[in-house]
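S.K.: Right after this note come the structures.
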Structure 1
Amino acid sequence: MTDTLENQPAGYEPPQVWSQKKTYGGAFGSSNRPVSGATFEKELPIGKHPLQLYSQGTPNGQKVTILLEELLAAGHAGAEYDAWLIDIFKGDQFGSGFTEINPNSKIPALVDHSADPALPVFESGSIMVYLAEKFGAFLPTELRARTRAFNWLMWQMGTAPFVGGGLGHFYAYAPLKIEYAIDRYAMEVKRQLHVLDTHLAKNEFLAGDEYTIADMAVWPWQPGSLYGVYNTHEFVGVQEYTHLLRWYRSIGERPAVKRGRIVNRTSDKPGEFARERHDAADIDAVLSASA
């Protein structure tokens, strides 16, 4: 029988106008603020390639580096890039150089120096569309296929906050465990898993028969982050979703995905992280060390 909230102690009663009264700590406690903008002065480094990426190897960061590595694997030499680590656990995203190119202070952010003047691009979905259109790859041109790819890309952008900001935060990062919050987000994450599993029972990839930026966007999150970042795969029963796992494992075997997923990672496991990437040799060295 499902528990109800009857006979439970009274909960928090919000005031008429919110103001910050407590500092809760936790993984992001020191960086959470109700205002935007830089908190310190720091210029961003610029490397030798036209594409300069400032990121961290979270699921949102992996989306872009996977695409860049797929573009390079497909022969688009212009997709060579420098990837600089922005450590969000240390608050690097609040440096003046970073907030100048992304006023929202979230990774990833890209600057294309082949444009004149240089063109900043922020929000991972926007970066992926920008790169796909710039190089004419991984985004169909036929109306229906293109719309399907955009449908799933936007689906990912809309659902990720439930995985990372919701379940991931309250399960893994929050300074206190709140049963209601974890239950609420676990229920929504399982619904998302079911959405994907049902769709992938009839489709090889998210947009149909073609591998697109939609697959690259969803892969690190569903169920990737549940396996690696938040360690909630057992909690939400990922093994139940066999069609999703078929898709996930298939994409995970792509060489470009293996390369892109380790960029700007800060893991201490050999072969799983490359703090920065300035040419292919940086990734080659990491992968060869784990072979």
Structure 2
Amino acid sequence: MTDAGYTPPKVWTWKQGENGGRFANINRPVSGPTHQKELPVGKHPLQLYSLATPNGVKVTVMLEELLAAGHKGAEYDAWLIKINEGDQFGSGFVSANPNSKIPALMDHSTNPPTRVFESGAILLYLAEKFGGAFLPKNPAARAECYSWLFWQMGSAPYLGGGFGHFYAYAPFKIEYAIDRFAMEIKRQLDVLDRRLAENEYIAGAEYTIADMAICPWYGALAKGLLYEAGEFLSVEEYKNVNRWTDQIFERPAVQRGRMVNRAWGKPESQLPERHDASDFDKLRMEAS
């Protein structure tokens, strides 16, 4: 297949199985459920349905950080959603997130339960639910936190759906697409590097939900953990991003959050489902 000389037709039509590369079997131009499947519900009020992609990791890190900070009400069940198998198109998941993307959160402490979807919205919801946790109290600093949180939400599609797709997942390589998105991702890394040259954390002196949102994407990229693209993007150039990532990756709650809903990699790094804090101890015992 090639894009040389391609002229878009007057009306686009879906060629099932051809669009999407690795994910062609689950991509489609319509929404809604494909099958009936209710979501499981565990013992805690907070029920998370997710996968340890960068967007999923944001939320599990937040929940583990809340617990580490003493917020006992943040105990949660984390259920694995296998997106390659189409779990996100089950009727229960679509009810939790009509956009059929992970993560989705159901808060059963309210009647009826409150659904929250989109990772940034979940971070804000949890921060507000627990008294402004990981949000600066100073209004100007809080505005800075919000600005960087929404920067991430607007920028990550260039990294995931743009660069990541064409560099790692597309069925054939398109030089123009890879070059265009690589340029944008390096610009974004430079934005972060300049910011972190003058600030310990993204929003300033405090560790906030902005760090939790950005690090699973750009921190992982800086450490060569996304798309095996570290050398291609010369990520070692971004010294401040790497310093910040090291600092965040050292946090025990972050280490735990990165393990939850993970079903690949080293066995000791995988906790496909999490239903109690003791699950981490069980995993360590199994790995030893």
Structure 3
Amino acid sequence: MNQKYEPPKVWTFKEGNGGEFASINRPTAGARFEKKLPQGEHPFQLYSLGTPNGVKVTIMLEELLELGIKEAEYDAYLINIGEADQFGSDFVAINPNSKIPALLDKNDGNPIRVFESASILVYLAEKFGHFLPKNPAKRAEVFNWLFWQMGSAPYLGGGFGHFYAYAPEKFEYPIDRFAMETKRQLDVLDKQLSNHKYIAGDEYSIADMAIFPWYGALVKGKLYDAAEFLSVHEYKNIIRWADELIKRPAVLRGRLVNRTWGDEDQQILERHSQSDFDAKDITYR
């Protein structure tokens, strides 16, 4: 039985405090070293990793390109968070929060930085006029679900994912607490999708792009190896929706960008043109 933990009166940081990211986690912000970021020739420069938050943005960019919008061309550079790339000076200048993804819009010589995945999705949707309805009621519904995801995913990723998959020891209380909350969130989505083709209604939107890499991947058994543990087969409406999204070529391409794990033919460490996908297997596996 684990010894009961008594919190100290004042918390202090301990070096190497356990977990997969113990070597890089700190209670302070800001750049730790000087590091220039590369830049390609395209209008958008994306600095990211193929985690769920990163995949949101690459799906969006690929969807815009799928529509034939050449102005959405982008270069995607890998930010390896396990090696602390996110604390380099150039990256912190784009995102002071040191989290992926971070986007630089060259904007004809007047660069604009955009950070936080939802902010990037909204920025691109408004810039190009796609995947965010203009009708006030429909627009509000997309925003409802987009920000639901931003508020909910920390419980799925930082909560359940951390204690179930990444923590150095397994403890019943946090796993039980966050598994319960994750299943509640899945039930929220499943009920919404019981009456709608897509998350916010009958139109595919940035809400779907934001939610799919987290909850779609979870019900398809691609996240934390937790499908059986969470009995995801119960959420038939989410599975139906996820199956619909993985028919989209842009979704399949977007999930490979800046991916560093899995089979090599499912990894694109850097993306600079559509030809980068030519030798890859973009099936969902």
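S.K.: For the read-out mean count of other Cβ atoms within 10 Å over residues 105-112, a value of 14.2 was computed from one structure; give its label from 1, 2, 3.
M.R.: This figure was derived from 2.
S.K.: Where does the value 16.5, 49 come from, among 1, 2, 3, when Rg and Dmax of the Cα atoms in Å, for residues 113-184 alone is the thing being computed?
M.R.: Derived from the structure labelled 3.
Read-outs: derived from the displayed coordinates by stated rules, not from any lab. Remember, it's a predicted structure, so these values are computed and weren't measured experimentally. Cβ atoms are built from the backbone, for glycine too; each structure is taken alone.
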